[in-house]
1. To test your reading of the models, identify which of I, II gives 21.0 for mean count of other Cβ atoms within 10 Å over residues 30-37 when calculated.
2. So helix-only ellipticity at 222 nm (-39500 (n - 2.57) for each DSSP H run of 4 or more, over all residues; to 500), computed for just one structure, reads -14000; which one of I, II is that?
3. For structures I, II, which has the highest computed value of relative contact order in percent (Cα under 8 Å, 6 or more apart)?
4. The value 51, 42, 32 for Cα extents along the principal axes in Å was derived from one model only; which of I, II is it?
5. To test your reading of the models, identify which of I, II gives 1.02 for Cα Rg over 2.2 N^0.38 Å, for residues 158-237 alone when calculated.
6. If we compute mean count of other Cβ atoms within 10 Å over residues 6-13 for structures I, II, which one ends up with the highest value?
7. If distance in nm of label points 7 Å out along Cα→Cβ at positions 142 and 214 is calculated from each of I, II, which structure is the one that comes out at 2.7?
Structure I
Amino acid sequence: MKTFDYKKLTKEELDDIFRDFPFKLSPMRHQLISLSFASVHGRCGFLHGVGTGKTLAALWTTQLWENKKILVVCPSSAFSAWERDISKYTDYSHEFLLGSGRHRRSLLKKKRDIYITETDIKNILRTKAAIYAACYLLLQSLGYSFDDLENIFIAGGFGNYLDTKKSIMLGLLPDVPLEKFKFIGNGSLAGAYLTLISEENKAEAEAIFEKLTYIELSVSNKFYNEFVSALFLPHTNLALFPSVKEIL
């Protein structure tokens, strides 16, 4: 399908463009606009409100892209909507991936077009919000911002698997130039090793320890306010995420 300026098209013009698409339900204009956007962009996301038909828009997009194997991750409360729309408005076969890890892996052996599973999205949001809010508040308490940092070191095995760009999109990492992020792996183990092999390193570590300040975030009203603001994707204050705002 050729590209076009989908933003200016009327419902009639959109209907004409998608006249050969196998709709089993007449789409609304905003759904056609979403499909138009998807036809131009190979990878994209839809920010649709509750009750606006985003499940159908997503399913139609997979048909537009001719996806062969699809994974849907959603809250269990949305299972019925996905099952209804898949069964009623598409020819896709589907399977719910529930139960233990072993059982879900066995279900994946079944040949289906769509696999549906759940995740606790709220826990993911809380985790990323706590990390971002804590770092933001600690810097703010010293009169600094993320832009003032020369390097941001990410330690631990988990950090090695982070996609920096996507983590910024989620609001987990601050929106700063990518070259500032440095992945150091198991920092605690490497630090322990360095202090054991060098008296100079040990003295430096002790000097840093003496300069540490403890801030109790759990009783801080400022932390709570920042935490609530960071629960959204990427954040309620998009000015903190200019590159994400530009994409949106």
Structure II
Amino acid sequence: MGIIQGNILANKILNELKAGRPPEKWLVLYVVEGDPIAEIFVRKHQKVAAEMGVDLKTYRFFTGTANNETFVASLVNHASQEIVGGILITLPLPKNIDLKKVLKTLPPKKDVGVISQKSVFAPPAVATVETIFTELRIEYKGKTVAIIGRGTLIGAPLAKFFKKEAGRIIWLNSKNFEKRRSELPEADIIISGAGRKNLIGPDDISERAVVIDFGGDVDFEKCKDKTNLITPPRGGVGPILIAHIFKNFYSIGSPR
């Protein structure tokens, strides 16, 4: 059993970025208040931005008063400004904000969080998994990979990535999870992004499995002694994911 130290891997990425200079642009972060997970997301980005010297502007909307008109109007305003180099939007958005309209408004060249398929940047979740595989020398080509969740940020981009390289993909979602759960122990690699606490237990994994948990779905305490490698709930994939978002932002250029 080994625990994947995400903070160490993330610091390596951030230190490489620090060797250069941050873009002479704003990184704009949108958050609709009311979701405690979103608040953690915001604080961690603010912390990294301060350390990197990135000019991060946070715009908050309140769940009770946020609506399509005000949210999209603000997004249109920032999307049109040359000083804005990147835009991050915390998901999920409340139902009274039309995600499709938001995606149409968000310029692909500023979508550093890659919430749209049209973004010009590398999906942070895919880059995170690639970092773990590269740094820890984990072979995935030809392996059986289980992906839990079909979301636009985790499940969908990872399924697309593994489609070319994996020997077999087991792609589960809320509708077919219980029906296909028995297939999970066959997986060499399990990547979860369902957002359902303790969805996956020790009976779902094999001793050879590498478990990468984006959604807090894995019962870490019960699974950590059984797996080959596993990400912890804190200091696991989160720091690496954020590091890759900043790497996307740095790639827009315009150095100081």
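1. Numbers: I: 21.0; II: 16.4.
Derived from I, not from the others.
2. On the way: I: -14000; II: -11000.
So the calculation was done on I.
3. On the way: I: 15; II: 24.
By relative contact order in percent (Cα under 8 Å, 6 or more apart), the leading structure of I, II is II.
4. On the way: I: 73, 46, 36; II: 51, 42, 32.
For Cα extents along the principal axes in Å, the value 51, 42, 32 is produced by structure II.
5. Values: I: 1.48; II: 1.02.
The correct label is II.
6. Numbers: I: 11.9; II: 17.8.
That would be structure II.
7. Details: I: 1.8; II: 2.7.
So the calculation was done on II.
Values quoted throughout were computed directly from the atomic coordinates according to the rules given, and no laboratory measurement underlies them. What you are looking at is a predicted structure, and each value in this text was computed from that prediction instead of being measured. Cβ atoms are built from the backbone, for glycine too; each structure is taken alone.
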